[in-house]
Structure P
Amino acid sequence: MKRVLLIEDLPQVAEHLKSMLAREKDVEVAGVQGQAEAGITQAKTEKPDVVLVDALLQGKVTGFDVAKRIRAASPGTRIVVVTVPQRPVDPRPEQGIDAVFVLPGGANELASALGGTRGGKHEGGGQIIAVYSPKGGTGKTTIAVNLACVLRRNGASVALFDGVMQFGAVRHLLPVPPATRSIVDLPAGAAMRGTLAEAIWEGPGGIDVLLAPPRPEEADLVAVSELTNAIGLLAGNHDYVIVDTPARLSEDTLAILDAASVILIIITYQGSTIANTRSAIDTFEALGYKGQKPLLLVVNQSDLTAGLSKGGMEHALNLPVVGEIPSDSKLVSESNNKQAPFVLSNANAPVSQAVANLANALVSQQRKR
């Protein structure tokens, strides 16, 4: 259920929008506020999934001010600005505007602005994005975590699955309580469907997290079939499933890659990383992945080129670069140590905007398929 707060000072417009929201499936109206400050206070306190705010609010506090203040206080909330054709507004996530709803828009336009599609989005299952790197130290897990948070902030329902059964790192980048359950606590086979929700932990910004076992010796307790079963069940209930994938091309890894809709390959401008990636791509081609599903490159620390270039990387690996993430060792290190994804704690930072651009590129790429 998506909780939506409406901030609108014109009673007739507020009533119209409230009626439209009431007709949307899986939407609950968390409140209707006619004053900017009251709306900001409720958003700060309750952190709804979506806030609809009128761009034309009367008074000293504008709709744009409201968007900025809510984004600062509740980074995981999707903010939709309501306007009219005579006063066009462009989406600017870095300023707190994730989407725009133009009156008198219809149900389809409203559903899209809220981050959904009319009639439900889960027919056929969500998109499974495997985040993979053949070499450690490329920032794979950090990108997976922050990508999941951005997609969720954009209104999608998102599951983050730590597919690294031994020494998984997702739990160390998020404020996971010690007693949180993991995939090792789930029964095998069809019984997993009824108990999966009990093992999911709600992470920052509202992402659903399924963790790898907490102890390395427990990895052997999870069969490959249970991995793919969990991924399939998550995809049936979410728009996106982001899977942090092991580097070693083991049976576990290949099962995840087989199930994936898209494989994101995280690379850096280091010779050893490029060589390992070339070998991995050769394996993917032998397995028939190329042509069957998108294989996309993401260059992390893209400003540390070491004399190489994006074009040269694409030519060497014969794959497109879909995202370039600049380095920011201070922010990223502090974010990981504090277990607070940087796309939520500092959405305006260049590294955060780069991850947001990556998320947008993946959504656009999906629509073209």
Structure Q
Amino acid sequence: MSGNTFGLLYCVTSFGESHGPAYGGVVDGCPPGLELTESDIQRELNRRKPGSSRHVTQRQESDRIEILSGVFEGRTTGTAIGFVIRNEDQRSRDYSALADTFRPGHADYTYWQKYGLRDYRGGGRASARETMIRVAAGAIAKKWLRERYSVEVRGHLAQLGPNTIAFKSWDTVDENPFFSPDPAIVPRLEQFMDELRASGDSCGARVNVVASGVPVGWGEPVYGRLDSDIASAMMGINAVKGVEIGAGFAAIEQKGSEHGDELTPQGFLSNNAGGTLGGISTGQDILVSIALKPTSSIRLPRRSIDRKGEPTTVQTTGRHDPCVGIRATPIAEAMLACVLMDHALRNRAQCGDVRPPIRPIPGRAR
């Protein structure tokens, strides 16, 4: 299997399966001298890990990271940062009934058709558990971006099923199990999830991610556009079926006089472009929104076929997230941070000595 690495200068490689002994990762390209400890990464992993509330999968994993290389006396050396995260609570027996069938909405069918075999335990390589490697890599990128460029990458849940969540404050996002920026709606979200879980069904979600403090000039104008790399990274997250940059699909109903972000000496008057123009950052906030599909592993019977092509019915048991979007905020933040760090290094390499002809103008945050 190829395709286990992303990034050009800040490269992230992952390996492992959901029910194997461990997941591991290699981060190649992190500059030397960054103060880095396991606790820096563990904070982000704890935000993503399962079993954090009754509304997500009850698989009990510590997700404790072990750094194996690339850090000496508390600082990155510039060499490859290797790390491993052990699996501790696998229940492979929960998947024995799925060995000869294909779950609707999962990668079971396509993996089997492509490779001629598949690891049916928890989805194997297709499991969303792989995203913890991205979160670990993103934690490194977030710290480097913050210290070198004062860039902050933050996300929040914007919609859970039919429940739209208004943005009130970043202060409450990490204080509830939904990453909700509005604490007042949390009881309604909890009731909705309790009813959904009892029904055996699942739902989708929307997550918004914002990177503030990004300088002007990151990204390439044709291939390697900043917005296209962000979109690719976000679509690479399990269950993501849609990505918007800035106004996104709302641009369909806008007129040119509304969508184009006007400039004044005091700054941009809007941010419909989402912080990029021509694939290059404008200095405004990078605004990204992702749509995650409903979890495919549900208790309700679904029609499918077996390995002989015969009709059958599938019911998925075991421990699953009724909504994968609830834990997706740290993952989306991580992917945005990795892309931004990659482009920061690329810009530094080619245009590090370029000084903008005019002073960059400020832009609206949201």
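All of the numbers you see were taken from the coordinates with simple rules; none came from a lab. In this text, all values refer to a predicted model and were calculated from it rather than measured experimentally. Cβ atoms are built from the backbone, for glycine too; each structure is taken alone.
Quick check: -12000 is what I get for helix-only ellipticity at 222 nm (-39500 (n - 2.57) for each DSSP H run of 4 or more, over all residues; to 500), calculated from one of P, Q. Which structure matches? Going label by label, the one that fits is P. For which of the structures P, Q does the calculation of FRET efficiency 1/(1 + (r/R0)^6) of positions 288 and 328 (r between Cβ atoms, R0 = 35 Å, to 0.05) return 0.40? Only one of P, Q returns 0.40 for FRET efficiency 1/(1 + (r/R0)^6) of positions 288 and 328 (r between Cβ atoms, R0 = 35 Å, to 0.05), namely P. When relative contact order in percent (Cα under 8 Å, 6 or more apart) is calculated for each of P, Q, the greatest value falls to Q.
For distance in nm of label points 7 Å out along Cα→Cβ at positions 184 and 304, the calculated result is 3.3, so let me know which of P, Q that is. The structure behind it is P.
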